[in-house]
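Undergrad: As structure tokens, here come the structures.
We did not get these values from a lab; they are worked out from the coordinates using the rules stated. Quantities reported herein were computed from a predicted structural model and do not represent experimental measurements. Cβ atoms are built from the backbone, for glycine too; each structure is taken alone.
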Structure I
Amino acid sequence: MKKAIIVGTGLGAMTTAMRLATRGYKVEMVEKYHQPGGRLNQLKKDGFTFDLGPTFFSMTYEFDEFINDVGLKKMPFTFRELDVLYAVNFRDSDKRYMIYRDLDRLAKEFEEVEPNFREKMDKFLAGAARFFHDTEYLVLKKNYDSLFDYLFTLLRVPLRHSPKLLRSVWTEMERHFESREVKEIFSLVAFFLGATPFDTPAIYTILSYTELVHDGYHNVVGGMYKIVEGLKKELDQAGVVMHFNKEIVDYQYEGKQLTAMVDQHGEKWEADLFVVNADAAWFRHKIFKRKKFSEQKMDKLKWTLAPFTMYLGLNTKLENTPLHNYFLGNNFKEYSGKIFKNDIKLDQPYYYVNVVSKSDPESAPEGCESVFVLCPVPDMRHKPDWSDREEIADNILQDLSGRIGVDLKKHLVSKTIMTPVEWRDDFNLYKGSGLGLGHDLDQIGGFRPKNYDEVFDNVFYVGASTVPGTGLPMAVISSKLVVERITKKYGPLHK
């Protein structure tokens, strides 16, 4: 029986561990944090419960594929489909746009600002659908052995899609819609990738198709951390052992074989093969100290925006605030163009609000609300000093209070703030970048850090900064791709 050590316990790691255990590998996992999940984690404080990171997702069928692959009889958690995807609020406007999955209801939301909205949206989504289905299996769910292999694969994509490679999400929106409100709202998908619509390739308008037509958005009954808890139970039953508060800081090797990972206490973790769920670029930079991933070169890569997050416990109910909300300003282009490099003040930031207890009442005491706030901000390359964290938090609380008509400070009984510093230190995110490497054309597919190591034959990578990219379903696909590599090299083993 071959032994695998997996560094990290994020979704990519947990699904990889389960796939390997099913194939007869002995698997152990080492984790820096005190509990599993990576960015898909949980905070409990003052009687309130919060999901630390992701709050909803699409492409649930990737979990179905995983469950079938590992032979489970049922999903160890329960999905809940969202009919109202989210609400969007613009500063200095009383109009709140409700984004429904039902396209007829959606059309009514925009009838005053976008004539023939349904016809335009159908055309827009049809183009996104064609691209998605022409590339999902051909490009997205595929390992690449070389850059040539990737470029050769791209040649097989129908030529009609090539303009999407040259346009941005925003440019694609301008081709289909006229109103500022529609263009800004439906280009928010770029922010889901940790970028802005002005620097995200138009190919990612496929996210509009997946959210509105293909699979919709879902969360999980009891909170997103139920995914981690459900997988943890299955891994326990499969004999996979997790070790917490173990940070890998060094390694040992012989020739082209890594022989052990070494943690902060000097303990050696030996195995036949290793899978790294820490950020694939960060690990090569920080632990392996590769010249190609020096700090100077890492800083030149395109990273996703960093998260500034707040976890609020309120002793009142927010009756008129839906589950998922975006609060935007009235300077979308200026804000998007300047936020990355810290060229704009964070006195009137753009942010997302999830009223957790609307979906899962048990996350807050009776009569109270659990509220999660995410504000995309510059990473620590551009803003290394976050000593103004309280000022930024106050700006958001004051702005949100005015826009929902509730004095939040008056009702605040619990507050936790995580700046890019905490995200960097707790989860080894490079300079606090929330979702790893960006998804520019020169950083996707074969241009992304490989899911196998360039030096050591028995080291592999899974997660956001390797193929295929960021997001919960992408992490599950990433586990499938890396296990394909491992079993191609070592074979499925008999227990």
Structure II
Amino acid sequence: MSKPNVLMIVADHWSAPLLGAAGHSVIHTPVLNTLCANGVRFTNCYSETPVCLPARRTLMTGTPARRHGDRTFQPYRPMEPDLPTLAQTFRDAGYQAYAVGKTHTYPQRDRIGFDDVQLDDEGRTMYGVTDDYEIFLGDKGYVGRQYGHGMSNNAYQMTPWHLPEEVHATNWATDTMQRYVRRRDPTRPAFWYLGYRHPHPPLVPPQRFLDYYDGVELDEPFVGEWTKDTDALPYMIQGVQSRAVYTKREVERARRAFYALCTHIDQQIGALIGTIREEGILDNTIILFTSDHGDMLGNHGMWAKQTFYEWSTRVPMIVMGVENCRRVGFGRTDDRLVGLQDVMPTLLDLADVDVPKTVEGQSMFGDQSRDHIYGEFGEAGACSRMIRDQRYKLIYYPVGNVFQLFDLDEDPDEMTDLANEPEHSNTLGHLKGLLMNEVYGSDEKWVSDGVFTGEPAKRYNPGPNRGLSFTRGHQWPVPPLNPKGDMQFFPEAPDGWDGSVEAEGAKN
């Protein structure tokens, strides 16, 4: 048989539990469920740095943040030139390589090894590029109207999509990838990367997908006992909770819209697979579905990403092999600990392409398995670290020197923090030892005489969210380059200011 084609699909903000195949009681994902039935679902896949840019660097290089250099979200940092990308490695092996959708690179038109990229960068004009999706909308007569719905890119209000469904970003990405499939060179294998921007906000699904969940009783966010003493919460968690406070009605509407966006993507993946089947190449095509990170969706009073709780950091990982692939199998689940760094070596391995020596991940279909996985986000203030072994998870917040410990076998929703329970002291000590082995760079200041000492505790003082969580305006005329266009993840007021004005003589 000739070299297989490879289709890699990456959603944005999709948590591992949000699959019918994973037992979720509400969400409708029939296509992804079928992929699981035709392949394997890895139940313990983690985004090692659960925020968009670092996670995508890991996906494309097979390396963790320690190697690719970004654990903080650095939007102006190019890919490391000495790290071969997944796309370039496939091309070097004779593959044609095409990407559609969100790649989240800098410069924006950096192809990172692909032959071509049709880009959807969510209207990030502050970096100087009008992306291909925006150009497409203009060609269809909707110049600058992408954000006419008025919803923010990092907030959880919702409204139905305001333009015809066929010009929704999810449809555009699918249609564009279908065109690449049809226009492929039939004499060479292909590597296709499809980066859906959703279910990342803005929460703007087409109305018919909202209608699917009309009258359905949704699951509600769960809140652990450890969250109730708000004064004792780590500094970072105070910040995460303070930036997204919603009413019960808003929470219900947000979840409904989020699930609708997932179902929309699921349906469109079905259309793409239909095209691959019609082209007669499905049986020789490997398909992988994952996400850059998850979304808390209100669980434990938090939204979005960046934390190491399950709904933020654990992501779906589904692999369907070529026809009768005895290495992948079908209808299986695998509970080994895997990470996004393992995607590159896995796909290269299944395609029988040599894995670059720079890759630190390992094939999910090899003989190796790890006894723990390490996660890291941030370097100052709002930062945290994670060690997860086969049963327990340790989360470390340096500010305040706070440790949390969860038994994921008995407590998969992380409702009870065991860090201060005497009977778990040995487990806590063991995981601290594993974490100590991961300390490098600026983290070394948190250790003294071989013991974690962290930094002094402090309160998070919420500041004004002047940018409305990175809301966009009309994109026509194209806005100017904006050096202040980047989102503030943790807007904090200076010097403990509570917003009050001076008694007299106050100005501005």
Structure III
Amino acid sequence: MKLSEIDKIELKYLQLEDYLSLKDAMILAYASMPDAYWKKFHIQSLLEKFPEGQVVIKVNDELAGCALSIIVDYDEFDDSHTYREITADYSFNSHTDDGDILYGIDVFIKPEFRGLRLARRLYDYRKELCEKLNLRGIAFGGRIPNYHKYASELTPKQYIEKVRRKEIDDPVLNFQISNDFHPSKILKGYLEGDEASNEFAVLLEWDNIYYEKPAKKAASKKKVVRLGLIQWQMRSYESVERLLQQAEYFIDAVSGYRSDFALFPEFFNAPLMAQNNHLSESEAIRKLAEHTQEIVERFSGFAISYNINIISGSMPEIRDDKLYNVGYLCKRDGSVERYEKLHVTPDEVKVWGMQGGSELKVFDTDCGKIGILICYDSEFPELSRLLADEGMDILFVPFLTDTQNGYSRVRYCAQARAIENECYVAIAGSVGNLPNVHNMDIQFAQSMVFTPCDFSFPTNGIKAEATPNTEMILIADLDLDSLRELHEFGSVRNLKDRRKDLFELRKK
């Protein structure tokens, strides 16, 4: 049919009164298997069991194509199942509303309507239905009707590889691969009587990136996460209590905007060293470490009372008489987890005698998986890549930089981490000056939230940015579903396209 002859294209639910048109269409579509059409009682059974799964395409009110589906509990079937087994001997009693996979029973377009890309509409409907019903994915056995031409020289596996490399043209398999279905297995003896495919089929699968495994306890999984970044002004505090009052003020502010996270900068509590400025730098920071436990306990209380997850930036801590730069994730459920700065700067070693930590991990939160790298650690791409391999969605980088060029190192490395790891990156720093604290004279910061660079994100990869060198909060909403789409369907896929046959990255 010519495009100029088309007045109307409709996707509609299949009705039993469509049966005669459906039968005629199937006979034409499967000319090599003249008896391969569904009887009326088959269609009636499908409509009774799962009416949403049966749809047709009509062109000018004429049936042009059809897609038939059931829902199955995939664990009940072997990966080497046959068509007869998956349909329960064509009775469709294998269908269950409690299943986890939408299984494609049939899809076809009448020959006169081919070339109009109508089948794509049927596949898109199946994907939308799969997402709507929160199913794990779609599967079906795809025929390879051109295989009989190559059966004497190629195994089915070799045939599929040549199709993938475009050395052989298989319009059916090429279409399915282009629609994001991936071949996972060769099915032998799949469809009885399919001589064109030598009774072989390819098990094709599509994964629902929005699938949520049913929870066993009451909980809500957030898809849009709100961050509250605190661009902290360095100023004198006469006591820990006064510093905590200022911290609580900011926590209250970002919580008032219903933020899920509050991010503090690295060494935000450094003003407390002023009272020990008569000591050497290394002695003063060890005195500062005496306040860390109290601050963490108070932050944990704030996290509970303000219903917000708090990333405490970083503070000095002494363990086994060694000085570390550490931070704490204080969750709103009352639990507390620790993270460490792994790479300490030459200045931290020289002036303070600080040691690098050794633990790198992803944290599970009620807003997905997050990673935290303190300042200099963000400049080492291996760390964030390891976190990305563990499923990190958001990387938090509390930092402290005194010069603009030092800030630029953190800022541009953080943005690179967002692109290469297909994640969000939030950085928060301190501004102002501390004239009465040695080695902490002045600070430069512009807190920001970075995104990958693709169609679902800002073109410059910047979701939000604070005013440079001004005390303020920065609020940003992050859509985690956009990351799922990027992982699977992005213009480029940095995580998927890595040449793991050439290199690998692993923790020791």
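Undergrad: Taking mean count of other Cβ atoms within 10 Å over residues 313-320 for each of I, II, III, which is largest? Present the calculation step by step, with values, prior to reporting the outcome.
TA: On the way: I: 16.4; II: 25.6; III: 19.8.
Largest value of mean count of other Cβ atoms within 10 Å over residues 313-320: II.
Undergrad: Follow-up. If distance in nm of label points 7 Å out along Cα→Cβ at positions 281 and 433 computes to 1.8, which of I, II, III did it come from?
TA: Details: I: 0.2; II: 5.1; III: 1.8.
Attributed to the structure labelled III.
Undergrad: Quick one: FRET efficiency 1/(1 + (r/R0)^6) of positions 81 and 209 (r between Cβ atoms, R0 = 25 Å, to 0.05) came out at 0.50 when computed from one of I, II, III, so which one is it?
TA: III
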